[in-house]
Structures are given as structure tokens and as C-alpha cells.
Structure I
Amino acid sequence: RVGLTQGFQERLYGYVVLESTTSNSFMLNTNNFKRVLTHEIGHSLGLEHSSNNASEPDAILKAATMYYTTASGSAGATIQAYDVDRIQFGYPVTNTPPYAVKRVIRAVARASSGAALPVALGINRFQLRAYDRQGTALTPALVTGSSAKFSISGNTLVYAATDFLTGSLLSDAQIIGGSNYGTAIVQFSDGVNLSPEVRYNVVEIAGDGTPSDGLGDNWMNTYFGSNTVGATGSNRHPDSDPDGDGLSNRVEFYLNTNPNSAASGPVKPVYNHSTRQMTWTPLPFATYWIESSSDLGTWSLRGTSTLYATSGSLSKTFSGITPTKEFYRLVTGP
């Protein structure tokens, strides 16, 4: 919740272990067993005891399934007013918390004096987008512990690279293990709920000896044989798309894909009409925003996803009333 610095946290699974002996008369009682099991499931969902006071004067706290002890002859697998209130607080249905996925970002540092780096998305500037099921406008904020090199301007995360200070692209194993050159920790607020903390890890600080284009020298030399800034319209210009795949050189640099091969960039999603599920094979570590539209004009965010592995697939199942007509698309980039 807003005001609680940890915000909501994703809970993917929980374990319940009941250790007892068959000679335990208390647990051999069916209602007692159900009550204890329900209590422990509450803990696995994140609930604490309603009270640890043996002389608890508050009737609501003492009657709760989450009270610290269970009396013999209890009502079995029932939940009381306190339990319902805490579950609804921790797992809201009508106003769900915002959600975003952790991201890796490639920064650029000037490797020579002269022109400044361009002010553009993908050049030390990255979109801050999170998903809110209610469609509420979200406000991002940096969390304590973020690198001092980061700041937020509106819905853009800005990284202040140090001239002549570079770092090579980390290996996939290092990225998966969490290694980085700096981290921004961001939370999104809908005015009531805070998202989980989202990490933006810098996995490369590419040196740019011709900083007016903002494209790293190593990447330029690998794919174009030169780091010379390309003229407008040439294959080497940052806004050009030499392989015609719809991704500019600037986006291809950000995604670490081959600007001369249309097969290396955009993914090809597959949609199953019967299950309303879209599946795709993503680029490792790339962030995807899933959007929908009824007219191909106005698009709404329906989810966000990323694959923190070197291979695998991602999917999105669309719920709710099946519309007469709806279009879906995947968006990626800085």
C-alpha cells in the first residue's frame, strides 16, 4: 500500500507442512485438523497472527482463524471477520496494485570529446511503463538504494553516464545472476497501491567515440564495419532501418540485435482463438508490452512480460467478455 515502502510483493507459491503423530488426539479431530490447516495456509499467504495475547480482550482478534492458538472443538475450515479483512487487504480484487517487470538496460558513455549524446529514448533514457488492470494513471518514483546516477523525468528513467567510463556487455549468465553496473529501483503508484519494487539493471556502458549518434562503437563496428556517424537515410544512421524489420538502428542497438537481419528482431506471436491466448518466442531480457485495440487507433496496455533466460516462450491469456472485434500487438523497445 502507499506509505509502505515495500509495496505489494509477488507471491508465486507457498508451502504448508503439518508435522504430527497419529497418536495426537487433538489433530485426529477432523475440525481441529481443518482449523489448523486453514491457519497455516493463512501464513503461507502472508498473514500474521491476529494476536499472540492469551488474554486478548478484542473478540474479533480472538475469534480469528489467525489467532495464535486453536481451541479444541473449533469450527473447522472457517474464516472470520479479521481473516477476510486481511486477505482482502493483501489481495485486493476491485483495485489491484500496479505491476511491472524487471528490465536490463544498455547505457552509452562518450568515448571522445566533442558532440553530446542525443536526447532520445534508448540513449540513457528509458520508458517507465507499468500495468494497472483498472487503467489508472501511474506515477513512478525512485526507491532508496537506487544508483545516484539515475533520475526520473515524467515517465522516463534517465541515466547519467560518466564520460570515458565504459563497461563491456555482461554475459547472459551474469545478467541472469543479477550482475550490473548500476541499478535503479522504481515503484509505481496508482494513488492507493504501490507496485512491487522493479529493478532496472545496467548491463553495459557502451563507449561511443562519435557520440552524436548515441550508438556504441563495438556494435557499430560489428554490424557496419565503422563507427562513423551515418548520413540521414544511410544504413548507419540511428533512425534508419536497413533490414526493413520495423526496428530502427537505435532500437536494434538497445535490443542487441542484428540491424542487417530482419530475422533477429521482431517476434512472431501466435494467437489461439479458442483459448484467447497469445504465445511468442521472445528475445532474451527484452521487455514486451501487450496491447489491445478495437479500431487499430487507440491501444490499451493489457500486460507486460520479459524472459530472464536464454531460451523459452512467453504467453498472455486475455480474460473478460469476448469482444466482437479486437486486435492485439506486442510492443518492445527502450
Structure II
Amino acid sequence: MPALDEPPEAFLVDISALWPDDADAGRCEEGIADEEIQWMLSRRPLDHDKVTRERLVLDYNEHEARAMLAAFAESKVSHLIPVLRWPGVGTRWREFIKWVTGLHELPKSPESAFAGFARALGRVTTYRALSLDAAGLRRIIQAKEIFPRGQLEVTAEELSRIIEEHGVAKVVVARLYIAHLQRLIGHDPSVSLHDDWQTTSCIASGYTGKEKSVYLFEVSVPIVESLGLRLSEVEVNAPPFLGPRYGPSGEGWFRFAAPAFPDGVYFDRTMQETERYGLYSVPFLHRRLRRLWRYPSVADIALAISPFAERQAALQKRHPKGCGLPPYSG
């Protein structure tokens, strides 16, 4: 569910001075720009020869691969199967099938189907909080993108190779069970976004340091740029990589403790809004950034998120199984 409160106005940063010489700064379209479509296609082209059953299993798991191939064949849209190369479509293939079979005329190519579906999904306003020193913030502003943590260690090309080698499912399992990430995939090619600003602010409070402040970025991104997986669905994919001890807990919520809230804040693992996994990067930041806040201290984060924590605890009591649907049932 969308955030009910605004982050503290007193902590707002003037973003008009971040890119003073860039005419495109702040010009985020209501729809999905052609440049955004092309950026996604350049990261993972919709190559027909790379959409094999084995590849789909690697990216989305055995059950999902079998179901999506059957659905595309039954719906007579097998010529569009390459759209499944893009993780934001492959993890929303049921929604894609409903959309494409409802059209008066089928798209002639996977690329046109991808663009149409991306625009049908639209955009979402979401958040990313990061603990940054001055150099870290400057690097993001200069790059005009929020890049994965792994890009501090290796190149973007190497991170793309990790996704191709290990597959989408394993990458997001490694991200969720982050203590195992280095052993599983080496470096992190993902970016987490959260529709509730309090969630990401709470998490970022655990990474503060003497020279670092927590910055909260409010961005408008294409929904298709992120995966359609909820945390409850990521858990389903964990046992093949981490063993039978891991996997679905059967609980709708988990309590996350952080310096800003040591007693823990309840997060709903059944809702997409809790965490959106993106791969590769969040590009075009100069156009997508809506607002930016800087928290002076962890205590300020605690004060800002306290009402949210209380609401989450009340929701958890009313809906202990979570507010969303069971895994892979949407």
C-alpha cells in the first residue's frame, strides 16, 4: 500500500542545483519514454535463441517455465516468447498473457509487445534510501543513476554476466538471504526499491557511519523495470540454492530490527510494495528524481518512521497471513 505520510519537509534537499546545466533534469514523462524502453532492451535484448526452456528454468524456476510456455502456446502467442527474456515481464507473465490476449490486434514483434506492455503497466513512485558520504552522493549525481552495490566492486558488464550465468531466481534469492550472497553469486547486481519510504529508511539506518548520512531518493520508474516477484515468491525459490532449511516460512510478515527501530518494524512479505527488485541499475536519475531528503541522524529516522511502525504492527495483528495473495497465484 502507498505511504500514508510524507518524509519530514525539514530534511528536503534542493535538487534544482544537482544538474544545473542539464535541460532534461526533472523532465520525467507521465508515460514510458522511448529511451527507457531502449535502455532495458540494451541490457537484455530479446534474443529468440536465448529463450530456451532451460534458460527459462534458470531464470524463473521449473514450475514457472513449464506454465509460461504452455500458456503462450495455448494463447497462440508463441512468437512473442522472447519478451520473457526481460525479468520484469518474465516475472509478470500471467499479467502479460491477460494483456496481450485482450488486444484487438496482436503485436507483430516481441519488441513491440514489450513496449506496449511496459506502457500498459505504467510507472510507480518508489523510494531508495542510501547511507552515503559526500563522495558517494557525488558519484550517484555524476552518473545520473543509482547503481547496484556490486558496481562498487566490479564493472556493470561483469554484473550483467553474473545475471546471465546464475539466472534471475538465484540472484534475487542471494539478495534476500544476503549473508550468502558472496558465496552464491560473488557480487550483487540488484537494486532494491520500496514503495513505503519508511521501509527503506529503516533499512538504511543500519549502514550509517561517522562520515555518512542517510539520503532518501523518491523516484518515478517504469513498473516493468523491476521484477514482479514478492518476497514470499523469492522464498519459494530458495531451497534449491540454500537447502531445505530455507524457503517459505508460512508467515505473512517478518520483523526487521535496525538502529532506527531496534524492536523491529513489521514488513509484509506478500506485498510487492514492500520490496521491488531491480536488476542492472536505476538510470536517468536526473529525469526520474522527484525529491531527495537527508536525515541528520538515526534518531530523526526513528521519529519519522514511528507512526508507520505502529500501523504495520496493527496490520500484522489483523492480517497475520499478510495482505497479499499466496505465492505465484496472481
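Among candidates I, II, the computation of distance in nm of label points 7 Å out along Cα→Cβ at positions 67 and 235 that gave 7.7 used structure I. Which structure, out of I, II, was Rg and Dmax of the Cα atoms in Å, for residues 11-178 alone derived from, given a value of 25.8, 82? Going label by label, the one that fits is I. When helix-only ellipticity at 222 nm (-39500 (n - 2.57) for each DSSP H run of 4 or more, over all residues; to 500) is computed across structures I, II, the figure -11500 traces back to II. Each of the structures I, II was assessed by volume of the Cα convex hull per residue in Å³; the largest value belongs to I. Using FRET efficiency 1/(1 + (r/R0)^6) of positions 139 and 275 (r between Cβ atoms, R0 = 35 Å, to 0.05) as the calculated read-out, with 0.50 as its value, let me know the right label among I, II. It traces back to I.
Rank structures I, II by relative contact order in percent (Cα under 8 Å, 6 or more apart) and report only the one at the top, that is, the highest. That would be structure II. Upon calculation of FRET efficiency 1/(1 + (r/R0)^6) of positions 51 and 267 (r between Cβ atoms, R0 = 30 Å, to 0.05) from the atomic coordinates, which of the structures I, II produces 0.05? Clearly, the read-out refers to I.
Read-outs: derived from the displayed coordinates by stated rules, not from any lab. Predicted model only: the values in this text are computed from it and were never measured. Cβ atoms are built from the backbone, for glycine too; each structure is taken alone.
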